[in-house]
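Got some structures for you, see below.
What follows is calculated from the coordinates using simple rules that are stated; it is not laboratory data. Quick caveat: nothing in here was measured; it's all calculated off a predicted structure. Cβ atoms are built from the backbone, for glycine too; each structure is taken alone.
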Structure I
Amino acid sequence: MDEKIQSAYQEEMLRLEHTSKKIDQQLERLQRIPAYYGKDLTEQVLDSMREQSRRNLSKAVDEPYFGRLDFQESGKGAPTPYYIGKAGIEEEGSSKLLVIDWRAPVASLFYSFTGGLDAAAYDSPDGLIDGLVYLKRNVVIRKQILQRVVDTFDREQDSLAAHDEFLLYRLGENKDNKLRDIVSTIQAEQDRIIRAAKNTALIIQGVAGSGKTTVALHRLAYLLYQYRDQIRAEKMIIFAPNRMFLDYISSVLPELGVGDIQQNTFSDWALDILEQEVKLADPTVTLNTWFAIGPNRPEINEHAPGRFKGSLSFKEDLEQKLASFEQIYIPSSSFQPWEGKVLPIQTIHEWFFVENNHYPLAKRRDRVVARIKRWLEMELEPIWEMSRKKELKQKSAQKLRTYLKSWPEHTALSLYQLLYPDTQFKHKTVQHEDLAPLLFVHCRLHGIPSERMFDHVVVDEAQDFSPFQIAVLDMFTRNRSFTILGDLSQGIHAYQGIMDWKEFSSMFPEEQSGYFELERSYRSTMEIIQFANSVLSRGGQTGLLAVPVFRSGDKVRILQTEKSERMKMLIKALNRIRAGSSSTIAVIARTEKQSEKLYGNLQQAGIPCNSISSRQREYKGGISVLPVYLAKGLEFDAVILMDVDGEHYTSSIIDAKLLYVGCTRCLHELWLLYSGEASPLVDLQDRENISTEFPQ
């Protein structure tokens, strides 16, 4: 071992021993203090602080920190070593910090500093702090054992040579069935997104494997740390494409010490607000229609039902119809409870359009009806003859019931159908594209209670959201605080989603929005990324292509097999992959029906595997069999794509995006099997990145 490396390792061993001892002492002391169950507010606060410290210390026991930054602030005599971890740890009896929280201002230098001898700076509550970075060091600690020490910058050498080496070391680790945090490897371009101001609508175009989902989750943790007095975790929400994806990302926030953040799909959230007034049509019908094989698949354009009902022009039309409806909503005639007594329509108009104008429609109706009832009571009050009073009371009640029939109470569904008579829903079953309009109508009827408002909203796979959906979410979000992320190259649900990020950015003021591009892919090897890029290019995609980090691996395996032999070849490929180090493997079919058949065949062959369907709520790891359109957002060590021929993957842009999604799911190994002629999206002449031979 090099003398300098050995010295650094010994130094970090001593520091780890010191830190671990301090953490153990603090944790032992705190665990001896019994929990407080009394009613004294001061003691409750102190107990809560102790519990938070216990959690932080317990989390830090095995891996107290992952990085070190030696920074000399201008005007100070010597550099200070800052150790950076997932949680800040104070040294008892001292103002000194044993470990700096990764979200702290000074820790931003660990991510943003990219080398050089010039001064560096970070924003602090006291203003800009500048100085010199002397050392940037990555360390890997597992179960209190120091495993790796890598200096990614040393001022004495002005070197960043080891930076990529450490990144590749972390990227080369195998996947399990959960997404992991990336606090130790956050890159400068990712850090800028994470630390962006709260009241901003961020739109992030990130290529496959750029870490955009993980960045968004880390941004939530940062916002809670930085704006702890302004926002609450339970007022933040993540919208994901499906329940299985939520399960897949479920461990990241707890690892970062963050709990209570809401996680949902747009459809489940919408149905909850609509109080289950409607049911959602089976999504598999839509999926099987749009992802069918052959010429019968519908064409995706702006006239597709999902795109039309999800557009801002449809929202404007709905707004105009609601405004017109409001003008004719109340009865057109005066109310006459009995002969000789009249409540003029002008008075009812005044109550509805002036006095209660600031209330939503249903609330205004309720208040005006209550006002009419009070008026009746006041008119009946002077009548002293009891029999006459009783007669008029009964008569007026009947008259009011008749009068209110011309002023019916509406639900979101009944009003939506009234405004669009051609839109009828059998058994109150609606399509996904109807949810945003229904929510909009619901809000106009009932308003938005304060407890339903969000402090920050994350929309993942946002290219599959419609502008109308984002507009509705904006109504529920304070200060337009959004993190909207996705990849247009993976826009396989374009029948309901967007074609350009401008469809979203145009909805926010320029000074209150930001657009970022993440073009580096950290997931797959160079060979896989370059092959996947060629698939997009051959399909006519001209957008942002992924730039791989310098991590080389096996060539992409593209194997031809007879149809009768495809299952034998699949099992042979699986056995070869399983003999290596891969622990998560995906077998990806073109459709859900084909996926189910493959799953059954593998089960019969005795291959342990899990089937993933559109109704799935949990990703279990191991070998997964799934259709390509459900693979988006997931990661595997290895992927086998089935039936990559001209019938299953044509040269169309949607098929190119589907195949691109399948190719970019893997970290280390990609296999494509086909019979007959290969898909026109596959370049069999690309000998630099592919191999057509089964590995020996």
Structure II
Amino acid sequence: MQSMKINTLLILIISLSATSSNDDFDDIVTVSDEDYAVPEPSNYNGYEFVKKQKRHTSSPYKSRVLEAMLNTPMYHLNTSESDVFSAFRDQYELPKGFKGPLKIYDFIIVGAGSAGSVLAARLSEGKKASVLLLEAGVGESIIGSVPILAPLLQQTDYVWPYLMEPQPGVCMGMDNERCFWPRGKAVGGTSAVNYMIYTRGMPVDWNRIAAKGNYGWSYDDVLPYYIKSERANLRGLKNSPWHGKDGELSVEDIPFRSKLSKAFLDAGQLFGNRRVDYNSPDGFGFSFIQATINKGKRASSATAFLHDIKKRKNLHILTSSRATRILIDPLTKTAYGVEFQRLGQKYTIHAAKEVILSAGPIESPHLLMLSGVGPREHLESFGINVIQNLPVGQTLYDHISFPGLTFLLNATQLTLAERKIATLQNTVQYTQYGDGPMSSLAGVETIGYIKTQESNELGDVPDIELIGTCASLASDEGNIVAKGIRLSNRLYNNYYKPVEHLESFTIIFMLLHPKSVGYLKLGSKNPFEQPKLYGNYLTHPKDVATMVAAIRYIMKLVDTPPFLKYGSTLYNKKYPTCVQFDYDSDQYWECAVRTITATLHHQIATCKMGPPTDPMAVVDPELRVYGIRNLRVIDSSIIPETIAAHTNAPAIMIGEKGADLIKSRWGLLDNYA
């Protein structure tokens, strides 16, 4: 421990020694060779469950939009590059003067995702602490910043290609009848590949979480952290007290709006739904989507919080670095470092203050269990020494959706049919002005919160989120969105191919508060093998009834003058999986939902936050892992119950709040402006 203190002091001297402004990125530092971590040969011989896609000198992706972009000077592909997504990639290298990672840092953060990026930025402010940020993926591609290409990213190495374990009766229309759970694998995490929808959750969500013993997590407690991050530029909300103006995260209106977006809002108004700012405390209603974009480009957590500070001397960001174990002293139960693999070598780095898991709702619990923190019987079955018996991974909620409800139109130029919008004109418009069809969130435009007759809640508590779009699964002829969710060719060809050349759109809905609870387990003690994921989708009858009610609501919504003036009609062909049911019966729609059971990538609660009285809690309300000193989990896995939100914004908020909790613990709060 004495050598650890000496090294920590050395790092503090390095970070304090600079005298110029602007984070002193250009100052020269001198580090003795003995202070660098010494790599060892990898234990795993490069084995990894992610199978690398075969690379080509030309794009392997069947996207007319991508092809149009690559034919312009701005995005012209250097043919020496192996893939379009590696050709224009953000680079993260150690600051000038450093030859490699050091033996010890004050804080080690595992995962540079939505929360981890914020943590690294905040903890390295003021140069009072040294921070190592580990990320298994790489920097973002400039191509990935184009909003319309969001679904294409699910076919790339920018995601962990997780698959849910087979579950009879769900995902029947997917490849091998398995649900696909891609998670972001990049600096920026899932915020680098998502649909950029910015939602915070309703006040009732956070107040319920706080009321169950999670002090400091009420709506009034978390709202300042949302506002702190945000730099909003939203029409009509310039002076809103509910939005931030000075934060790093750009939140803007989507530049492109189709006529269908207005139809959605007008139809909602006919049904008595108010136009609202859904990110205000009074958010029950309909609205245009607020998005994490900046002048038409994706604003990921990495873009917002890391890109401009990546040369800070006291912040070291290591990409392609896969954490394999948290080092925990079994006697004192104190976390003191991380073991990780990088470029075929193994590193062991120590943390003088804390280790922080921000690896997301799948990898954070996975890494805890590999490190001896988890359900005793389960870990012992793999021969893992149990340091702390905790219910890691035993709670898992997810938001599921149904993107299959398809409406046809007799008007033209209303939808984002890829064959029509993939033009040089649209590409130039986007590259010059940041607007036009390519600035669309792949057709996603509007949002609405409703309460179906299945709800038992009092007051304005939604059970369904509606997502209005100007596209359908047929709009790209099955090459992008359908492949991104792994829809089977058999189902696509049977159901969607016949309407590829017609104008079509869908209104997606998200089940906000599922009663069905899943879990995850280890697949093996090999850290590179995927854990076993059990969604348990639709195992509670209330979830099925609520989703059928949402379908019926949407059908009535589209059967109103704002949509009918465009000749909207429901495409009433039966799914091949559901031919045994009468069309439009409840049984048919239940079968349809079970056919295309799509995740919206919002897994939570796998490292559940709760008070000591909660038998399922893994972390306390200050995000400290129960029974282990100097170890926290700070990401969306701590959210203890379902919230009416896409989880990117909450994860960023959790990163902000978690940073303050850590600063308070180590007396660092007063050292920052």
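Consider the structures I, II: one of them gives 1.46 for Cα Rg over 2.2 N^0.38 Å, for residues 521-568 alone as calculated from the coordinates. Say which.
I
Taking FRET efficiency 1/(1 + (r/R0)^6) of positions 201 and 625 (r between Cβ atoms, R0 = 41 Å, to 0.05) as the quantity of interest, name the structure among I, II where it is greatest.
II
If you rank structures I, II by distance in nm of label points 7 Å out along Cα→Cβ at positions 41 and 481, which sits at the top with the largest value?
II
Starting from the value 3.4: which structure in I, II was distance in nm of label points 7 Å out along Cα→Cβ at positions 225 and 377 calculated from?
II
So distance in nm of label points 7 Å out along Cα→Cβ at positions 97 and 529, computed for just one structure, reads 3.2; which one of I, II is that?
Traced to structure I.
Assign the value 0.65, calculated as FRET efficiency 1/(1 + (r/R0)^6) of positions 121 and 217 (r between Cβ atoms, R0 = 30 Å, to 0.05), to the correct structure from I, II.
Here the read-out was taken from I.
Of the structures labelled I, II, which one yields 0.96 when Rg/Rh (Cα atoms, Kirkwood Rh) is computed from its coordinates?
Of the options listed, only II reproduces it.
For mean count of other Cβ atoms within 10 Å over residues 145-152, which of I, II scores largest?
Answer by largest value of mean count of other Cβ atoms within 10 Å over residues 145-152: II.
From I, II, which structure was mean count of other Cβ atoms within 10 Å over residues 393-400 = 24.4 calculated on?
Label of the originating structure: II.
Can you spot which of I, II the value -11500 was calculated from, given it is helix-only ellipticity at 222 nm (-39500 (n - 2.57) for each DSSP H run of 4 or more, over all residues; to 500)?
Among I, II, the structure yielding -11500 for helix-only ellipticity at 222 nm (-39500 (n - 2.57) for each DSSP H run of 4 or more, over all residues; to 500) is I.
Can you rank I, II by relative contact order in percent (Cα under 8 Å, 6 or more apart) and just name the one with the largest value?
Comparing I, II by relative contact order in percent (Cα under 8 Å, 6 or more apart), the maximum is at II.
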